[in-house]
Structure P
């Protein structure tokens, strides 16, 4: 009985086994596809790449030196002007009236000065006449003295004869009268001469601050100067008033010349801030002018990149593909010796080379955005790989204990050997144009994975596409 049941079960099992459908075997998934680049050395020159703006070394803001009203405007924005060219004019009517008044004042002061000069010459002549009169009076006094001395001798003689009874008393009286008259005339001449000498005496010269003369000619010169001091002062006052009038006339002429607003340099008008009829003052900005022959690129360079720069270093200035001139050349002109404490950077100025700095390219103007490349080292053969080959930080791998942690000078890449991924730490150098220099960890001929995904892991089998 038991054997029959067993046979029935075996038959049923074979029956169901024969009727069941055939199930296909499960296949393993294909390995992921990766793109690789083959490591090889290439020529490389380290360079600083940055951006900045075009600006100028020479710029002038034009102001008026006086208040006034704009009469004409002769320059517009974008015009090329020469040094000294008239940009605008101020109204001149009031100044022209003031100039006529000043000119009349000058003429009047010139006439007064001529009158004072004539009075002074007349004073010189009067002093000379007075000196001659004193000399005449001195001669007359000497003559009167001789006559008085003679009469005195005659009177003494007659008086002795009278006492001896040799002459009558009437004759003595006649002689006495002559003697008294001669004495009076001599004394009066002496007093007159003393009066004429007032102001011309030695004490008068000393009191006026002059040294006593050593000759007659020197004495006459000093007396002429002493006798005309008042007239000389009047002449000096007239001369001073004429100088003041002439200064005022010159001031008005200067103001008239300054009614023409002129360009202080040759360049291009970048701003016109006035209109005809507008009132302006010395604080009013009228025009701005820059010199297109002094264009340079201004950039901010971080302190870590400054040691690679030096004065005279060549640079390339990129304007962009939309410009007729895409790449210009220049040289480092100024390294500002001051760091911005916030950005830790310094300003660097790159002066454009001729002909770009000679004002012949209207496409170049201040404020344009530019990109700059400044070579900072020699050309050398190095290994460089795309920056996209570097693994992101914390990329999972099968052997986490050998992973290299990324740092500013190191990284990690996948290389493929025998269709298997291997994670390799590398020492990094300069980065430029999407590539990074590898200073250690790779050898020529290695195949490095580009754009690795996070799902890739070390030891994984892959298919390679170069």
Structure Q
């Protein structure tokens, strides 16, 4: 196969990242039409401006990955109640489409609108028209982000952002939401602003260490010490805010790794959905806990799922089962699962319980007394500790997890606990693969857990 240089790969990749001029014009026309209709329906509210924001406004959007983000600015003296009521403007404007009330820091309207033989997502968000540092809601910064990027970007930078977004999307690292914990579109834009080109971003990321920081004004450097995350990216619009707090250690480490791999071996495969090669030899070590639950906002759901799997993993480990890897899977509606790659599903029926040093007389006597009934054997080891061999309560992981005795100790998030206990099911080994094959969202997660990406390793 012909070897491609770094420059030739990025030149080829950018062609797939740029929308056609005709498509751009049609999308801009749609955005303008919606904004004009919103303005016509806004007379009963203290609206100061309605404007396009996000990647479309900045010109950094990707084909098939563009949302129309429109912000309704309310007078700075408006109340929170007026902010939420102003969503009526969006409901009236989009009434001929199926719209949804979504929730982030506060409610917003989302609708899917037919566009170019497909659909495009439209988000109508209300915010306060306040000056920087006087934020009243998280959404207040968004229009300032758009202004900042437009003021500081060159046309070439927009294509560099598109290239970076495509690279991150293809490697499942794009998006700051709690489900992904990766790199937001705004962070991509700031990385380009800092390092100018896609290739230069990757070269710099490869040298990042824990706590590396990015800021855009020397006077803002004093805010770096306010944060203790693996990467610190200060928002130039609000420099005390750390955009890096949304990026997980795993996402940062993967970005560093794939950047190194790409620079050493440039390939268009890095800009395509990865081909996962499943190691079926690991199928016997799979454990799936599948359950149904009430539908809830995705960010809330994933927050509950992450808290639950953390506690669940600790419970499993505390009962002497070893976990190699784990992941969360969800259809983001009413079904989810925790998937584990386990060392052994069945462990020894007995365990060793180490006690105090024998020169700790009171503690030693209490240890013997406390463990007398459970003990199979007491002895003193060479270091002078008293030890006890005891039967385990559970040596089969599925029995441990399905036991009613364990339910109070699993540490599940309160928002999931009732649904989980009412209908959870356990699958292990090859049955995990056969069950998940009927649910694409679940099967993809299984592939992620016991598969590897052919272009990376």
Structure R
């Protein structure tokens, strides 16, 4: 496992420089050689190291229809926007089929419209036939029912009026004849009166004949003719209904054909539109599996894409997972990108311990700030920041001694002599520890084998860089 990162900020104070000058002048020479490091004022980050992988959302892209690959418009690593064309099938045949299907659908729609018009015409003819049937039945009923009282009264009135007119014409004729014998009028006037009388008598006889015919009722022949007219009208009405049903059947067939043609056109358009694979989101082409000319089967991947934005999946030791919390900041580095550090935040902690090759780890997700230039699958180092201390006195961990029951202490070099100092410790990293009390900035603390270090021992100091 990597060592935890410790960041120290701030130069050593003037006292360190003075000590180093004394050592260079030989002031601390004598006794065994002991490494020493100055106590420095700086910043310390306490981090939890882990390893991880940069992950993205990815998808394999395939055609929905079979065909032959005409072109791949991108290469691996190409950044594309959502909707951008990525690959195409040879689509000339598909377009021709779609055009033919559209034409067939248009013809079927025209046939269906004509069939609907034929149904409307058949209904109009049926309406006419039904009206004629009603009229024929009414006529037959009238013929069979005989004269009505109003008609008889009207005929009687006509006979009486004709009789009165005839009697008046008879009286006028008698007067004209008398005057003719007396020489008062000419024969022409008598003849005119006679013609008027004969006409009035003929009209009277006709009125009598009509009244008698009305009272006698319609003759059998008239009833027979009226009945035949009804039968003919009924046959015409039935035929009109048959025509309606036939027209409706033709209309239903035409509508079904139109729907089938429309479905075929939609299918052809769908197939033609699926002759191209387009980017489902903004991202990067990660793989191209097939080359132009290759046969294509539905669902077989042609290329794959990943999103540019991603996250880190880190494996944290089971023993350390209790130190990780959602919201903690993290720093990510990668050997593939030396000198580059990416910041992020812990957003998810797994609920399962993964056991692999004797290790027990828990998966932790770190969402990154911005869109880093990392490739999917890049191995990274993750430092989950536990605590950050600024302006603290920092002592190397190698200088720290531990006395059972007496707490921690260090050996401070004073004019070439080791002096034991008890210290109060703060947070620690992998290389340094924060000392709250017991030393001050610029003190030299001995680093080395505890068996060599002892209170009051004179030593030769070798200052570590």
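Only the coordinates and a few stated rules stand behind these numbers; no lab work does. This one's a predicted model, so the numbers in the text were calculated from it and none came from an experiment. Cβ atoms are built from the backbone, for glycine too; each structure is taken alone.
Quick notes
- Parent structure of the calculated result 13.6, given that distance in nm of label points 7 Å out along Cα→Cβ at positions 163 and 355 is the read-out and P, Q, R the choices: R
- Origin of the value 235, where volume of the Cα convex hull per residue in Å³, for residues 35-106 alone was derived from one of P, Q, R: P
- Taking relative contact order in percent (Cα under 8 Å, 6 or more apart) as the measure, the highest value among P, Q, R is held by R.
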